[in-house]
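In what follows, structures are represented as structure tokens.
Just so you know, all these numbers are worked out from the coordinates, no wet-lab data involved. Since we're looking at a predicted model, the values are computed, not measured. Cβ atoms are built from the backbone, for glycine too; each structure is taken alone.
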Structure 1
Amino acid sequence: MITLTINSQTHELDVPEDMPLLWAIRDLVQLTGTKFGCGMAMCGACTVHLDGEAVRSCSTPVSAAQGKAVTTIEAINADPVGQRVQQAWLDQGVAQCGYCQGGQIMSATALLKENSKPSDDDIREAMNGNLCRCGTYNRIRDAIHQAADNGEASA
């Protein structure tokens, strides 16, 4: 048995220790906002937070998540930084098809929690590996800057 804490709820799962966290989240816990993209940790669609750090859930075994807090896109609005990022996404009209946006928001939130005033280069580095087939990268960058600026205003 694997015990996972996902979005502050405990789940006892009878799964192999090497099962990807993504499948536990989507198939067993039924939280489908975390998407399967490539299965090789290269596209970022499956990004979640593991104790606040952005990780690719498609390549993270459930055993690595035991004893840690897993946060998915479904609960990121409980975090003030996550709220600002989501609002900036709406204000900037970032999403087109929307498939990658959960992973994008999770990576952006982790960045702003670590670096509250990132430069364009910081954003490019942190978001590297989060692919958007619609090409909304400029709006993603602008939304991250907006969320950072709104954080300064509320501080």
Structure 2
Amino acid sequence: MTVKLNVNGVERTADVDPDTPLLWVLRDQLGVLGPKYGCGIAQCGACTVYVDGAPIRACVTPVEVIGDSEVVTIEAIGDGEVGARVQQAWMDLDVAQCGYCQPGQIMAATALLTSNPKPSDEDIDAAMSGNLCRCATYIRIRAAIKRASGQPQEA
């Protein structure tokens, strides 16, 4: 089946089975490599993308449910004001260690700051709890979110 997708503002097509996970269509068919495969069961957050502005786990989302929705990946998140601030904070604080989970972390952090521009530590913990980091850079992730929100960071 040929599917049409709006990915990062560009209409793309792929010939895939309708139940193919969006992650595999993005990576294998369209060459969009930012979203990562982590667990395959929507538990780690490495595959996080936005569909019509809402974060979803692309590893478990069949491409057939996307329809005319707008898909935004890490490759385009910095085009928006909040995403650009988050990415800059990530670089300023050298958040990434191995970097594998960071696209999903940045996508989740941007979603948080879009809905809650001045989150508390508890808000950050709740919003980021579905994104795992094997390198345990959680302290730097929280500091980067605070920096991107314009709030004081802990020393």
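Taking Rg and Dmax of the Cα atoms in Å from the coordinates of each of 1, 2, which one would give 15.0, 46?
1
Suppose distance in nm of label points 7 Å out along Cα→Cβ at positions 34 and 90 works out to 2.5; of 1, 2, which structure was it derived from?
1
One of 1, 2 was used to compute helix-only ellipticity at 222 nm (-39500 (n - 2.57) for each DSSP H run of 4 or more, over all residues; to 500), and the answer was -9500. Which one was it?
Working through the options, I get structure 2.
For structures 1, 2, calculate distance in nm of label points 7 Å out along Cα→Cβ at positions 2 and 98 and state which one comes out highest.
2
By the measure distance in nm of label points 7 Å out along Cα→Cβ at positions 18 and 50, tell me the structure among 1, 2 with the highest figure.
2
Which of 1, 2 yields 2.9 for distance in nm of label points 7 Å out along Cα→Cβ at positions 42 and 82, as computed?
That value comes from structure 1.
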